[in-house]
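Every number here is computed from the coordinates shown, using simple stated rules; none is lab data. It should be emphasised that the depicted structure is a prediction, and the values quoted were computed from it without experimental measurement.
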Structure 1
Amino acid sequence: MRLEPFPSSGGDGIVLRAEGMEVSVPTPVAAECLGHVPVLARYDCLTREGIALVGRSGWRVAERDWELRDVWSADDHGVTVHRRLRVGPGAGTVGAALALKAHVNDGFRMLVPGAVYSPEQHAGHAETVLSEDRIATPAVTARRPDGRVVGLLRLTPATRDTAPVRTPGGQEFLQDTDIGAVGFSPDALHARVPYRNSAGSSALDSDGTPSRAYLPIGPDGGEITVSYRFWTDQMPTFADAAAATVERALAAHGIEPVDPPITLAEAVRLRRDGLARTYREWSGGGAGFVLNFDPDRGYTTPARAFGASFANHEMSRALDILEYGFTGRQLDAAHVLAEHDPEAWLDRGGRVCDFFVATMTTPSGWNHSHYDLARAAPVPPIGGDRPLLHYLAPSDVTGTYLRLITEPAEDLLHNYLLHRAHGDERPHWRDAVRRTADFLVRVQHPDGSWFRAYTPDGDPITQGSWFGDDGPAARSATAVPVPFLLHAASALPDRADRFRRAAEHACRFVRHAQVDPDEYRGGTLDNPNVIDKEAAHLACRALLALYRATGTSRPELLESAARAAMVAASWTSLWDVPSRPGTRLHRHGVRSIGWGGINEIWGTGVTDIYSLFFLDDLLALSELTGRPLFARVADLIAHGTAQLLAHDGDCYGFADTGMQPEGIAFADQGVDDSLIRKGDTWGGLGWIYAAGTSGLSSWCRAAEATGRARISGPLSSSGAASASSGTVDVVTGPG
């Protein structure tokens, strides 16, 4: 990459040139002083010093002297700039910021890892700029249709943060932080220290109010220093550009896995033992796991209400609700415990499965997904008489999500095979599995897709932003049934061809509608049908499952699975976001590396551990493709998400060992709407037990077998899960 002056009569700027690419910075002097007109100018002088170009400028604002010195240097692969803005002494306190705008031709598709992936996300916005604590790594990347890529990566990540000095509604404020921002407009890449959030950001409120932080400079003066790296390359796909961004960030920042205070084997054991303590039985033969409790207050207290996607998730009756998919996974819990300790848990797990088959399945194969203990009846997450937990989709018709129909059936199949291996044949479980698989084949669209949700009659639900219309967005969940159908084909040979054909047909749709355009949405069910992390993981899992089922004779399936995984991996937090003093995260030294962003609304500022479900896919892809990136990201996730897990040495304020917050926030989200503050944690949905047991243990076993990660002890090292839960009669709630 070549570096040249950008001369003009008013001073000099900078031009970066590479084959087929030009990036210009005509006005590199871009400094802001709170309450004053920003300075936007060329350098006063630009000189060559050795291999570097050094730009200098000076000016006076707010009765202080300001000086900028930029050192630019180029190599074969990119350009680095080291920036220093000095503000001289003066009376009182002033607020300072340093910005950078690098012009590129328009026509690029933009990527901000862990936040922005689709042009649809920023259509109609003059610019999209996000604070670095809201994204996976401080980088922005642009790719042209011809494959040319240019990226901007911050080389000196932020190290400190404090609370902003502002009142609700304030858009410009002082804040002692070096957290910056990156982003783009149609023809430029942007960066700034301290941060700003452009219009449309969810940081402050649901109106998308913009915000700007300024570093307070006291009477003695001060400075802002920051370094960036511009890079260019040729990439065959947008997903490859995402992977290249991740690889460059990991290399530049020297990222290694977090070293949690417990081993991963202990993390699995603690969650498994905690899961065992939630088991309940009630009159009439019912059994299940009461998982929706508040980890701060204990097993018998309902989960706290929380806000997400600018909607309030009412949880006061959470203890009464059993979930059988997504954030509940009752049958997965039964399988985890029975597999680990058959003597104590095989019969109990059988009761859980028997109750599901008797109460939640239907002759058509459509499955109920939620059971209300107080009503002693199934309740719908869509179209019910009141909001159910975090399922807030408005609908005139009653139904449930495709994912909630499929996941319990797959978990039931796992239980069926486990019990059969122990000499306990349960044909009514097998029949329920067959009915659901037949239902899925029956409602599959002619193009191979499935809709996001269905009524009990098998009619698709297509209305509003939560479900999409009749187009590809409404069929975003098509990848979900594929692994189940392939597993069912192996277990039910009389239906094998039928189920495999449906899986093949679905994967053709996934490749065409999701992988080819590199766009994944609708994976999480407690949010509208938006771009999110899980959708890419689900597509990867489906394609990898079919690749394995076909005897690896279809390399295009492996290629597509890897392409989906490139996008999925970029949702992982890949840098240490500075924590804010006074918060739980700061007190306990929680690091952001390895936690996963959720969706385009929150970016990577709100994170969870759901990626644990997909670690074994990433590890398998690394083995199959020879690409270490996937295994490395999986390692980051496995270790990073073992933080803040209550253990004998420290419960972190939680009520029992094995408890962990469902999510943690590394950035403000809707803070003026009283939603989520940086450093907040919340919990109450039981999926963390499934992700942290079956998800993590699957990866641990694979990692041990391949020697690709440090597990620190066998998974069975701590003995069997407790079998002391007893029998509790539950009438109006878990007693």
Structure 2
Amino acid sequence: MVTILDIAKAAGVSHGTVSNVLNGKGNVSSKKMELVLKTAEELGYNLNNNAKLLRSGKSQTIIIILPTISFGEYAAFYESALREATSRDYQIKLYCTYDNPIKELEIIKEIIKERPSGIITVSSLENADEYYDQLPVNKSDIIFLNRHVKNALEFISFDFKRAGMDVADYINHLNVNTIGVFTDEDKYSNESEFTSTLLNQVNHKNIIISQSNMAHEYEYAFELVQDTSFDCIITTNVSKAVKLVKAYHYGSTKPLPKLIALAPFKNTYSNEILYYFQDYGYAGENVVKKIILNINLKDKSHSKTYQNIGFLDKGVNFQKYDSQINMLTIESPTTKALMKIIPHFEKNTNIRVNLDIKKTNEIFDIIKDDDKWKSYDIIRLDVVGLSWYGQKIFKQLQGLDKKLDHVLDNLPYFLKDYYANINDVTYALPFDISIQMLFYRKDIFGDEIVKRKYFEKTKTELKMPTNFDTYNEILKFFNESDFDLLKEVHGASMITGNAGTIAAEYLLRYYSLKGTLLNQCEIKLDTNIAKDAMKLLYENYRNSKVIDTNWWGEEVKAFVAGKSAMVIGFMNHLSVVSQSNIKDSIGIANVPGDTPLLGGGILGITKKTTNLNENIEFFNWLNSNEISEQITLLGGNTASDFLANSSVVHTMYPWLNKAKKTIMNGKRENTFENGQSIDIKQAEEIIGKYILKMLEEEDPDFDCYVGLINEELAIKNEELITQL
């Protein structure tokens, strides 16, 4: 076995130097770090969890004890717990009891030597003292899930009483008489709470209950379906519902009744089963995070009741038509996702949706021409165009339909201001909202040699930049580094294909310096701030991989291909990152200055449509939780607040939670305080036109370019502002 002394001898350095390098601490030069790490790799040394345990007395291990991993709820819990633990340099050890108390007692004896940081268990035992008496772990770090075992101090669970009430309420609205309830054994608290609440709330029905442990549930499923003809059967997990489907298929001549099952929240649909969702993925992530963050606290409690998600859109009733609607939109990840699921809308409503996909500038050309935009029923408009064109082409949405009003009422106020309202009147719905975010390569920024070389060069720690001076310093470091890891990697890319995109880059820096564009009823850049922002962008341009393209997609491709260590982009173009080989190495941060530009688009119903009811049907379908989830999972994004808390979506797109928190800092000036709208698209193109010229010069006169921009904005001031 290779030791630290072996590495020190082979590398010709001291024992302390090797120890500091392998443990990521100490003042060791990058040259010696490279030597030690290369030597350790050649000798086959592995700094594993056991080595850390010997030094610290603590294991970075969390034990999870589950009945089985084959049930969806436990698989979702484990996978999210594992992902969270791994991201924090902890490991998970999984044990399965198969609900056998003897097996569980054997597992307890086996894990004594592990000295874990925490234990999470779905226990089949009767008393928590079996854990407390045998394990050298703080009682507060042994957490019981769903089943409230006697004497358990720390207990987390979903709200099974609420689930019983919700399912009962749903049943009471059905025309059913004979109901089956197929559950696990009543000795478990979650099963008894659900069943007793359900029975108390259901209105005078003929109810037959069958209880089965894991080992006998297939057998009991056959017995249940052979004895009685049911109108509906309720199960406390999906496994039991699936076994009932098989039992009806093989063992009964009766038709399959309506099945309702408690289920883990995931991308799931079934013709046979109605799901009542509980987000086990979120619970797994949350409890592991708390164990790790609170590891050194003496007084702590993990006990918590997680709220159920419940039924998704159980009341959706589609109206049938025989018509078609025309929708104008751009090519984008959200449009691509929409194309994939439009058949669901068409087959349920008999409304054909004709998508006309154009470039952004082509859409603006169309809406400037009255003869052209009037041929569309729905138009996807960039957010920069809402305040200027919305009143001209869109109907007011409030009051058209109760369901639609409910969607509008649930929009957060800051989304309404930018993505729905013009002077407090609603003309649109958010479609693919977006903000600028900073994505970076964690594997590069976390590399000890990279960090040390950066410190040697700048005398500062390498971390995510909070301002653009630091951002540019990092870009310069990457460009001037010639060691292997960074040889083919730029700090970032920059697209320079058109005035609109470069204006967004410039305004991000301008706003980061607290600049404003709308000043006392005129559109004007603050001279000093504008100059400083130009300097920042110019230095950025000189130290970036320049991509001469019109849109953000190519910049993202360069990042995904490993050609850049950072990318600042609108999040609606970054869904491809989650499908790339480097997705596990991606970190997310706020943009420097923490004032991102708002982007994305909105949907409005045109004033001249003759298919108003069909358009409303489409809007209600599009904004349902079910369809919002599908669009997001297919690479698009919506305004649904529901999705930001979904562990399924969070797993694929971890930046959505961060975006939800930072979007309130977003900015896109489009209206004066007196209600006058501005043509922000044209204003930004004026700015971008001069910025592109400035970037081409070897030694630009920043004062001159600020003057040129403000001069043209002043000349076109009346043209750019609506007159009250």
Structure 3
Amino acid sequence: MTQRERLLVGLLGFIAFGLRCLYVYQSEASPFFDFPQVDAKTYTQAATRMAVDGHWLGDPTPFWQPPLYPYFLGLVFTLFGPDYYIARLVQAVLGSVNCVLIYFLGRRLFSSAVGFAAAGFAAIYGPLIFFDAEFLPSVLAVFLDLLLLLSLLWATSGGYLRRLVPGLLFGLAALCVANILLFLPFALGWLLWQDANLPWKQRLLRIFPLLLGALLVIAPASLRNYLVGNDWVLISSNAGINFFIGNNADYRKTVSIQPGPEWRKLVARPKSEAGLDRASQKSRFFFYRAWEFIRTYPLDYGRLLLDKTYLFWHGHEVGRNQDLYYARNFSSLLSMLLWKSSIAFPFGVLAPLALLGIGLLWREGLHREPGFALLLLFLLSYALSVVLFFVTARYRLPVVPVLLPFAVHGVKRCYCLVQERQMRPLIGASIAGVVLLAGSNFRVGGMEEDAEIHYRLGMVFQQQGLPANAIAAYRQALALDSTLQEPRFNLGSLYARQGRYQKAIAEYQQFIEHFPEHPEARYSLGNVFLKVQNYGDALAQYEQLLAEEDAEVDKVDIQGLVAYTYVQLGQLEQATRAYEALLRSRPDSLNARYQLGRVYETRQMPTAAGREYAQILERDSTHAEGRYRLALFALRRNDPAAGKAHLQRLITYNLNHIQGRWLLAALYVIEHKGVEALEQLETILEIEPTHIQANWLAGHLTYIVRGDTLAGRAKVDLSTKYSIEKRAQELGSILRQRFEDMVSK
């Protein structure tokens, strides 16, 4: 490598870094800059827990997603703090290094000129710039994949121990994005082919270091999964559900599922349908369901594979959890480097040129060269790993650095054909190029904002505490796609929090009309009906949830709401039965037992009520309301000693229990213990200075016990004042309500 080449490589890396910094600066205006969504949110939260709380072992379950990227981000947050801006700049450095690595890959296999051109295009490649600033594994995966390819090329020219290095990189790449594991058998086959002149035993020994290196890196993650989750999971447990999402009879629906009720229902299927709890079992459940579809409908599966293969090579950047085209609104740089018109730039140009370059290379027989063969095997295996699951811009991004040198080679070879006036191959290449270009850009569509982006904007506005903006965003999402679940559900929740209950009811009812199988909306609707004291409709919602055997809800909790609703309706026998049924399922529920006691009291069944309160105190001797009710029972049966004992214990454990202190003060007055009564009353007034009865009685006792006429009179006057103010407030509330009723009519 000459001094000039080193300078050019340094300049190229500097330009790539500058462009990425410019994009980070411009994208700061995006609402999503400080509010990562879905996977990015999961990664940043995990990294923050590592950096701030020292939570490096993660949750006590097997990894759900490959763990390397959150650990990388956790290290960045540890060094620089959980600052999203700085973390993006660190990733910009890594993205710039990737451009330099693309140069070395192109130089190694083609020429220095091809390497520079490929790296230059990588520096200005819009999706690479976009994902370099996203809190997603893409930038780290590209870095590790490029190092892996370069190390494989390097390892073949030395001793077999050199092959330990690509093995270690294989392991790291798999811990970042597990798709790379499909490349492993291809790489092993390539190495065996490289050693074709050696005996088989020696050839097998020479691939052992690569396998050992991969095992040394992956094994700690597998061991950690077993130790914390008692479950053998190789890397992460999300492979099964991802395979199912991309391989089922309702692919279009599952691949577009967003976080919310539908996603939670999907994730819960292994538990609800098969009673499976372990992460590995859940993953196998989804694999089995996908294979069942493949086996039962092979023709449909074949068509689906063809559709996904075409989508992989299509120019459109398929978003998942993020919309690349929406990000253009906040960056003039990205607007120039990522767009759709008649073609989808840049992948709609890159893919045809790269495929053309591969075709020309194949025509020249260069595919038999070891280096080119390795890149082709990587492209084949990685594309297959994406197509076997489902296609998104983020998942296909790691093939872009390998496609770039092939694309440059294709352009270069066409130029050479023109210079050499080889018309026949030139015409063939031109026709192939046009066909590929047309295919990659067929029906690319526009860049209009879709419903999903407005839904995500609504979520960001909610996080920012801007409910009006969130409501507007959800409304826009529903205007674009009225079948979306999450925006309508969130609208209902927002209206309920704002006290706009009729609007909340309308949204929940529309949700249930479109998606009757989702229990969360029915549960929320019942709760809103409770708020507006529409107990009959609330009861209807709760009882329907209880009747649905497969509803993913806490039925014991709903049983409590049913019992409470019966109480409000005055149907005390039904309320009693409901609370008794609840306690059979959850005997330690002190709240349910207390409410049952109150129902027994209302039904004039003091013995049964007292029994429930006594059981409460057996489980929790500090339970304030249970002891207060027992004190009242003792006084009603003319046992003041027992009542006083309960009250004294009550205020020992619950110093601020005003009702208990008031009742105890009344007992002391009856016993002519004015000093003790006054002590309780003064404590009440410290807690609640506006307590009307306490001020009145304390005023009289201050005069009687202490002989302080002025102080006593002042307390009585306060009692009168607070009584008048309270009545005025009550009248004001009544008038306001009547005025609102008049306006609403």
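If percent of Cα pairs over 23 Å apart, for residues 402-561 alone comes out at 36 when worked out from the coordinates, which of 1, 2, 3 was used?
Working: 1: 36; 2: 53; 3: 58.
Going label by label, the one that fits is 1.
Work out percent of Cα pairs over 39 Å apart for each of structures 1, 2, 3, then name the structure with the largest result. All intermediate terms of the calculation are to be shown ahead of the outcome.
On the way: 1: 35; 2: 48; 3: 53.
Greatest value across 1, 2, 3: structure 3.
Where does the value -13000 come from, among 1, 2, 3, when helix-only ellipticity at 222 nm (-39500 (n - 2.57) for each DSSP H run of 4 or more, over all residues; to 500) is the thing being computed?
On the way: 1: -8500; 2: -13000; 3: -24000.
Source structure: 2.
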